[in-house]
Structure P
Amino acid sequence: MSLRYEIRLSGSGGQGLILAGQILAEAAAVYDDKYATQSQSYGPEARGGASRSEVIISDDEIDYPKAVNLDFLLAFTQAACDKYADDLKKDGVLLVDSTEVTKRPPGNFKFFAVPITEIAEKAVGKKVTANLVAVGLIVGLSKIVTPVAAEEALWERVPKGSEEINLQAFQKGLELAERLKPEPLQT
């Protein structure tokens, strides 16, 4: 059976979730020689409305490009967490930005609460790099793409002139992932 790994990045518009999904998909497809699809959905508001990006990574051709049984969910907002947590597989991973998500949903999954936005602001001085801190955490926790591939994709995808600060944010996320342990399961 081939590997199919489903990731959903969710939150609100303006948080860079689409870019984060593009980086993960490009890292897998271009630099790690896997198959990948990336899709996105967002409300009519440019900022503040619901937003999500889905990435499917596989070692075989992808026949259905939508995430239906998530291996990994990133939730930047409580609304996104509440809406999508039920889509996680048993033993999947839920990573939340604890700056915004304060209520853990019930479920049999690995749960990580990290103040992602706060870390971005403290580590590199810009909240807008929270998406790259999250990419580093996803790469470090899931191991679905290599850090080198994610860095290559980052250099290609982030706005020109912002590469260094975004790379710092990504590396901070990778570094954090090495030390994280999931919170105990809730019964």
Structure Q
Amino acid sequence: MREMTATNLRSAFSGESMAHMRYLRWADRAEEEGYPNVARLFRAISHAERVHATNHFNELKNESGDFPVTAAGGFGVGSTSDNLQGAINGENFEINEMYPAYLAVAELQGEKGAIRSMNFAISAEKIHSAMYQEAKQSVDAGRDKELGPIRICGVCGYTAEGEIPQRCPVCGAGRDKFDSFE
């Protein structure tokens, strides 16, 4: 793998790993504040972020050694509303800044696996941002988010509310590859 793409994938892995852990902690806060559905949303999306991190890590299978990484990451535990805003900011950074730049490099360098992994992630991040924005509106209105079952594709991290699709619309995986958060 070409070095610029590898560097970007390492940073994306780091960012997704931090989001995975941050969302778990923010789920605990939402639970403490009486928002069980928002907590479930944070946990489900945390799982999707883990899928993205795993995909990036797997694309780096031929890379070894210690590397410094650059990744944006929010720190601290605020109110559920503040944490949702932090999640929205992070998802939007990935959608508008990080992944478009990383994808441009991977495409220029012809790194097909990295392109696939990054496209999987950016597709899901768009959904995550919208789900977090809806949850924040509910929390800011003083109520928990009405939320059905959340489904996460274990192959690409695609996230949906409601029924499990026959096939993942992003990667084509079958129903058996979805994890449910109810």
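All of the numbers you see were taken from the coordinates with simple rules; none came from a lab. Since the structure is predicted, the reported quantities are computational estimates derived from the model, not experimental observations. Cβ atoms are built from the backbone, for glycine too; each structure is taken alone.
Calculated for structures P, Q, distance in nm of label points 7 Å out along Cα→Cβ at positions 9 and 169 is largest in Q. Looking at mean count of other Cβ atoms within 10 Å over residues 25-32 over structures P, Q, structure P comes out largest.
Of structures P, Q, which gives -11000 when helix-only ellipticity at 222 nm (-39500 (n - 2.57) for each DSSP H run of 4 or more, over all residues; to 500) is computed from the coordinates? Intermediate results must be reported in sequence, preceding the final value.
Working: P: -11000; Q: -20500.
It must be structure P, since only it matches.
Can you tell which of P, Q yields 22 when relative contact order in percent (Cα under 8 Å, 6 or more apart) is derived from it? Intermediate results must be reported in sequence, preceding the final value.
Details: P: 22; Q: 25.
Only structure P yields this read-out.
Looking at FRET efficiency 1/(1 + (r/R0)^6) of positions 73 and 161 (r between Cβ atoms, R0 = 25 Å, to 0.05) for structures P, Q, the greatest value goes to Q. For which of the structures P, Q does the calculation of distance in nm of label points 7 Å out along Cα→Cβ at positions 41 and 113 return 2.7? Only structure P yields this read-out.
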